[in-house]
Structure 1
Amino acid sequence: MEGETKSLVIVCVSAIIYTSYCYYISTRIKAGVFRLICVLPVCALFHIFPMFFSTLHISCSLSVILSWLAGFKLILFSFDQGPLFPLPPNIFRFICFACLPIKAQQNPNSKTQFPKWVFPIKVAIFGVVLHMYDYKQYMSPVVLLAIYPLHIYLELEIVLMLVKLLVFSILGCDLEPQFNEPYLATSLQDFWGRRWNLMVTQLLKPAIYIPVRRLCNGRMSSDHARFLAVMATFIVSGVAHEVFFFTLTLEMPTGEVACFFVLHGVCTAAEIAAKRTEFVRRWRVSPTVPRLFTVGFVVMTSGWLLFPTAARSNMLERAANEALLSIDFFKRTFLYL
């Protein structure tokens, strides 16, 4: 663990230095292809950093916040777009917003505020889910199919909330939420566009969706342009997730993860097209029904295509064991104090 700590310090210092470099070249190099060329080596290094660690949580966190989020932010910043534009008032804020999964909230009152007791309940449920892995051999595949996505969602929600609270105490500004209760989604468009991992959605839209749609407009119908833009966004997300799993497991991709996102891209595009028809516009049904269908479809398809990759390398069990060890460590520390 001592070696992991030293490596983490080196990676954090390196990330700060490379991000500072991007901040200073923005004042000397105009937005465009040349600035992108100067930024791409930093993005490449951010993809290498997670491979230095054997601890799954460290490797996974660095892969998400540096390889994916920071990389997309810096690429968009090369063209004066994304959450790093306009340029933050000082380098400290630039580093925070580039290297952490946060975004300044423009309209704090526009977001739905959930009761404060919801978060402790999620923490309690997460603790129960972690201990359920001890009885995995007694569980049916259907139960495991429900546990895996619940584990992923709750862990991401808790970790990102702690990051948000820490950064809020340092920067003193309102931050965008990362999730918006995805289990309440009434459609795939609602799930992927407005509720699940919102930081990624806000990066993929200006980086992939909008440019592809602009490129296709005028060459084909609006519906076809929208379909291609949606598919391009999901394909890029699928490739990025394949790279993410490769970084964590160092096993050759099987294509299952990419197929999951391609499938959801096709279904989301079909859903968008269906919503424009007169029949669907007139269709009135309780929100409970589409919520059950949406969440059920996400869980079933993730169990079919997404989680087998994680299960083969025991990623989820490793994550659960590391989380339990961390909890035991903090318990012993507080009892000692």
Structure 2
Amino acid sequence: MQYIAEKVITWHKSSGRHDLPWQKINDPYLIWISEIMLQQTQVSSVIPYYQRFIKTFPTVEKLAFADHDVVMKHWSGLGYYRRAKFIMQTAKIIVQQYQSKFPDSVEKLLSLPGIGKSTAGAICAFAFGGIEPIMDANVKRVFCRFYGIMEWPGKAQTQKYLWSLAEQNLPSNNIQIYTQALMDLGATLCKGSQPVCSQCPLQLKCVSFKSNLCHVIPAKKPKKTLITKQVNVLIVEANNQILFQKRSDSSVWEGLWSTPEIQDFSYTKKWIKDVLGLTKFNVVKQGAHLAIFSHYKLQLNYNHILLTETFSHQQLKDFLWIDRPKIGGEGIPTPIKKLLQNI
């Protein structure tokens, strides 16, 4: 079972990626941040976010005591915002319960918010040299093709089998190189579409290559029709400022500032009076904006409201007035930013 390890380690020395900003370090904090950001997100998208994030929060202590809104501002646009919530929780636990030192075992890492088996394995391998397996999307693809696994890798039984193969293929040394090499191989050669089999170090024993199955392995997730959810939002404007509301923990954009939602636009007058104490306004535009997520579509129906009554922009609990030119740099969901750009 050392064939894969030997081949990919040799290949990585000459052809792997060596210039990613989180490479050539053994700081578990920086490795952890990169691994969380890389969950379901491409490397090219992560790099600028990672660099800005660690510049502002260079240590776990800085993150643990950081202002919530500042953290969310740095995460805005990266998506999957529960990740940001979890890293704040984990940072506090690391500082308070582990004296700012990351645990070096998979078992302890798994007890921390937002850290799954693959992420824990990657932290152990890269930071501590632990001989632990990983199983991100790239690695799943490599193993599925090499062993000719026809089932969709998301099935529970298939995942269990893949983890057993990952365990069996672990090298006795060079775990950091091996782990990075597997991820690089999946990202650069064993790609989802148009794999570059001619340059793959595993070609000679790859079942999918020998059987001409690389175009159908790994099997795609069974398609489901995306449902369309609808929400009604108020874009309240006054003096070139837009009113935002802090989203609750149960929201898809939890912790971010977003345009207020309303059950029905017929309640607009009552909402403005209850929240702002005003009665005079004009609805200058109505429309809809569609945002597409991995599991559903979200139709944002909106009323763009211009307040016509003089009032004091007092600080309201869970509300914030933001100058139009500054909206792009705040912790605001990307679909809301795009909606505001459109109007």
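Suppose mean count of other Cβ atoms within 10 Å over residues 25-32 works out to 19.1; of 1, 2, which structure was it derived from?
Details: 1: 12.2; 2: 19.1.
Of the options listed, only 2 reproduces it.
Using the calculated result 1.07 for Rg/Rh (Cα atoms, Kirkwood Rh), for residues 33-128 alone, pick out the matching structure from 1, 2. Of the options listed, only 1 reproduces it.
Determine which structure produced the value -12500 for helix-only ellipticity at 222 nm (-39500 (n - 2.57) for each DSSP H run of 4 or more, over all residues; to 500), calculated from the coordinates; the candidates are 1, 2. List each step's numbers first, then the result.
Values: 1: -21000; 2: -12500.
Only one of 1, 2 returns -12500 for helix-only ellipticity at 222 nm (-39500 (n - 2.57) for each DSSP H run of 4 or more, over all residues; to 500), namely 2.
Assign the value 20.8, 68, calculated as Rg and Dmax of the Cα atoms in Å, to the correct structure from 1, 2. The value was obtained from structure 1.
All of the numbers you see were taken from the coordinates with simple rules; none came from a lab. Predicted model, so just to flag it, every value in this text is computed and none were measured. Cβ atoms are built from the backbone, for glycine too; each structure is taken alone.
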